Every structure is written in C-alpha cells, then in structure tokens.
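Please go over the structures that come below.
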Structure P
Amino acid sequence: MAFPIFDLHCDTASMLCLRDVPGGVREALEVSEELMPGCGSSLVESSLHISVKAIGNMPWLQCFACFIPDTMDVEQAGELWRSVSTYLDAQAAEHPDALAAVRGADDARAALASGKLGIVKTIENARLFAADPAWIHRCAEDGVVMASLSWNAQGPLASGHDVEDAGLTPAGREAVRLMEEERMVLDVSHLNDACFAEVARMAQRPFIASHSNARAVCGHPRNLTDAQFCEIRDRGGLVGLNYYSGFLVDEAEGREPTYDDVLAHVEHWLDLGGERVVALGSDFDGCEPPSCLADASKLGAFQERLVEHFGGDITEAICGGNALRFFAEQAW
C-alpha cells in the first residue's frame, strides 16, 4: 500500500514555465534553456523530477514553488510570479483528469481520493512583497498558501545563510505580520540564524521549514539546529526533509548519501519528539538528490524503508498526514 505524499517544496513549475516568462525576466534568471531539459513541457509528461508519469499511481499533493533568485529585482519578481501562477492554472485546466488545483482541505482530500496530482502554490524568496505589501493579499487570493522571505543572500525582506548577522528588514517584519493576517504560512527555510531568531520572537502563528535537514547530522548552515527544530515543534509547525545530497551528508565525506543517511535525519528529529513535525520537502528540480531519491518514482521504495525503520503510522504521518493536518488547521 502506498501512503499519500504531501511534499512541501519543489522548483518544478519554475523550470517548466520558462518559455512563458517575459524576456527581460528570463534574462535576469541567468539560466539557459539547455540547462532545463523539461522546459516547455507539461506536468503530466515532463522529464523532470516530478511529473504525473513519474508519480504513477501514488496519491500526491505537491507544493509548487515559484523560485525567485537573489539577482532579480522586486518588480521582475512580480512578473515571474505571474508567469508561474498562470502556468500552474493552465496546466490544471488543460489536464483535468490528471491534475487538480488545491485551494483548501476539501480540494486536497478530493485530489488524493481521485488519484490526481494536487497543485499547491507557494513562493520561495518572496521579494515581490517588498515592492508592495498588497502583493501578499493578491497572492493569497490567487491561492498561495506558503512563502519564504529569502534565498541565500541578503534581500529586501530577510537574509539567507550567506549573510551571518543581518536580521529581518522593516519590510520583512511587515511581511510577516501581513502574511499571518492572510493565514499565509511563513516558510523559514533559507533564513540565516539571526532572521530565524527574529521570526521566533515576533511570529504569532506556527511556521514551517519546508526543505531543511538536521544540522546535528549534517553541519551545513542551511540545516536546522536542534533548538530551531524544537522551536518549530513547540509552535505546532512542520519541517520538510530535503533530499539534496549536500544537506544529507557533510561534503568532506565525499560520497553519495544512502537511505541510511536520509533516515538518520528522520531518526534524529523523532528523538526530539517530532512525530507530528516531520514531513517531506524534497526540493525536487531544485537540487541534486542521491540516486536512491532520484525522482518521484523512487518514493515507493523510500516508503518501504521508512516502514521498516519506523512503522506504518509514523511513515503515514511523515509522508503526508502531518502536512495535510497542518494546512487544514492553519491555512485552509
């Protein structure tokens, strides 16, 4: 039996819609089409990590992020968001037998029951919110359920791990406040430690690290410290397991991660009381995963490993149950 998947983060839609992005924005992305083998194809037949073809018969809800790079200005970020959102809407309309737009808990359950790939909209590095805070309301109206404030560098809202000490900007603090008013979930993946601490001081609602691993297991600064994980746990939030090889094992080890390396992060978090916290946040099509998690077709075998180590109840919760419960309670 396949447990339903609810994956908190991928960059698939940003890659697939590149041909529809305005020319100036495409240039700002600094990515050639040769590097995007699935560019212009559909979510049904794409050759990327996530597609209906790769998922097969597994029930699946997917958070499709609009990834906005640090090099893009706030106006271009808004144009990119429109392109990604329009692409996702068009895909759902063109493939109604395979794809379903998810705007609430009922939509999510219906997509899982019907075997369709459920499309959940999110934003990674929502620097467009700095151009006009009204973007937060517009995006919420358009179905955005979650957004992060930074990528790796210093930005107009917050800073990533490339900058150690900078906290939230005034625009970032206002964005947190307005996102909470809209019930748009704050994603703290990519925030540096200073920004995480500031979010923890001011946030009134639970928040999520959509694609971050355990720093105690792999020391990369993009991973969460135990204290950060416990902060998220105590607030009723979620942490999504990232499949990127560089966040699974330390680079100095010079080897490809195995299932055991992936499970070590899960086990560490469960030891911290994370039974209702741990989820999946693959970062598919935004990272280089190990061969054991090469694309969506590998999730059946991964579930078997999870069941062997942690049992069916924990596996069901990690793969989708925790995330579905969280969004039903906190966002939808």
Structure Q
Amino acid sequence: MNRLRKSGGLTNAALWRLAGAYALTGNKSAALELLEKATLKFENQRYSWYTYGSALRNMAMALEIMTLLQDENEREMAQSIAAQLSSERWLNTQETAYSLLALGKMVKINGGKSFRVSLNQNGQTTALSSEKSILLQELSFVMGDNSISLNNTGESRIYASLIQQGRYPMGAEKAATKNLSLRTDFLDKEGKRINVTELRQGTEFKIRINILNNSNDDLRDLSLTQLVPSGWEIVNTNFTDAVQGSLNPARYTDIRDDKVNYYFDLRSGKSMTFELVVNASYLGRYYLAGTHSSTMYSDNYYARTQGQWVTVKQ
C-alpha cells in the first residue's frame, strides 16, 4: 500500500479506494492525505465499460469510504446516489449493488434506523422518536422571530432539514443558491451593461442570464423563469426572420406576456446562457422580480436573484 501510495499517477477512483484501505487499517492520517488529491467529481471513463464500472459505481465506493472517515460531504453524496437510484434510467449490476451497499453501511455506521431527538421551538420542548429512518414533524410559526433547536438524545447520527414554503412580500425577497449559480445582466444593443433602475420609454435592451451547475450531478428537467414588470414588454421575434434574443439553448421555451420559462438539462460543471429582448414601453414605476431557476422534481438544486424597483420615464 505504501509503495502504491508513493507511485503517483493514481486515478481519482484509485485514490479513494486506497484511502479506504488505509482507513480500514486505522491509519486515518494517510487516508486524509490521499483524499487531499482526490475530488468529488466522478466521470464515466471508456475503459470502465469492459468492467461495468461507472461514475455512479465510483461515487458509491467513495460514500463507503466517507462513512469510515465521517466525512462532512457524505450526506450530499448519499443524496446524489439516492436520486440516481430512484430515477428511471437503467443501472448495471455494479452500480445498483455498490450503491445499496454504501447506503446500507452509512445507515449502520450512523447508528441504525431508530432515533430520538428533543425539539425546542420558541422555548417549548417536545420529545420525538421513530423506529424508522425518517420522521416528518409539522411546525407552527408565529409572526416575527422564531427559534428552533434540536438535541440528539439517542445514539444514531441524525440529519435535520427545515422545509419552508411560501412567498416573500414584494421587495423582501432574498437571493439564495444551492448547487446552482445564477447571474442576470442587462445589456444595451452594443452588449454593454446598463442600469435598468431608470429607463427611457422605448428603450430596447437584452436580459442575459447565465446559470452554472456547480453540483456533482448531471441535472435533468431544470426550469428557469424570468418575470418582467408590467411596464416592460417582451419582444417575441419567434414569428419573424430574427432570432429570439441571441442565445437560447433551452429544450423548450414558453413565452408569456409577463415572463419567459426555459426548460433544459445541465451537466455537472457546465453552464448555459440565455438572452431575452425586452422593451421599456409604459411610463411608471414597476417591480422587477428576481430570476429563478430550479430542478422541477427536487428542492436540492435552486438559485434565485433579488428583485428591484424600476422606472420607465420620458
């Protein structure tokens, strides 16, 4: 093992497996030293086809090692593997077997499936427990500040998620991002950035949106929505010889009076850029909502920008 460790030229998958071997022998420092050279980015390699290997199989092997080292990234890796297991795509035997094996070991090492917690909400404490591996508890909130804390009173490791749904009041939205990065620019006809806080009536410009998938997963069925204020009009050139905007790599585009919806897939580490032509048409002060993008069937990937007030003047 030491000779292999010093040989150099190891692939990412080999670094993970060798680190796992050191972890099993109790040499955690050597394992962590190897993982400093490794990454969480796994790609399908042509040479793996002959041995039924794949990126998913290698991700599962990495998760198995993460559980041994109590790595902080094990939860996100487990979520990625679980998402692929629940998808409708075909998985080979090694992919399925290693994924189930790694997830099973993660549950076992973290203490099994039963757990107990103490929930404190706004000063009131409630004891919660479950013999299953998941528990859903509805929470009530009061207007203003709320406080929530959890105390793990059992022996199992637990992962808590706070799920909130609703809409911010106009002007109170907050920019947020999880596994996606989003940038919205406003450009004039020469491609220079402009400030849309105040625009002269009749000004035609572009909205350029760039989205980056900075997760380790290839994402399908993403939606991106750009709302426009009622004082602006979308210049829909689909029925002319011109092209709508300059860029539109979407698989499907839905253009409405007040917004445009783009639907597309995006591979890990890749980005897409969309452009939309808009005209400042009607005098007045209006609210421009932020750009929003997310996966349509998971709340683990999203990004949104903050809105702003805009004025169309003479």
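FYI, it's all coordinate maths here, none of it is from the lab. Bear in mind that the values here come from a model prediction, so they are computed numbers and not experimental data. Cβ atoms are built from the backbone, for glycine too; each structure is taken alone.
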Taking FRET efficiency 1/(1 + (r/R0)^6) of positions 265 and 297 (r between Cβ atoms, R0 = 25 Å, to 0.05) as the quantity of interest, name the structure among P, Q where it is greatest. Q
Structures P, Q compared on distance in nm of label points 7 Å out along Cα→Cβ at positions 153 and 185: the greatest is Q
Taking distance in nm of label points 7 Å out along Cα→Cβ at positions 9 and 193 from the coordinates of each of P, Q, which one would give 1.9? P
P, Q: which one has distance in nm of label points 7 Å out along Cα→Cβ at positions 89 and 177, as calculated, at 3.0? P
If we compute percent of Cα pairs over 29 Å apart for structures P, Q, which one ends up with the highest value? Q
Entry that produces -7000 once helix-only ellipticity at 222 nm (-39500 (n - 2.57) for each DSSP H run of 4 or more, over all residues; to 500) is calculated, selected from P, Q: Q
Computed 19 for relative contact order in percent (Cα under 8 Å, 6 or more apart) - originating structure among P, Q: P
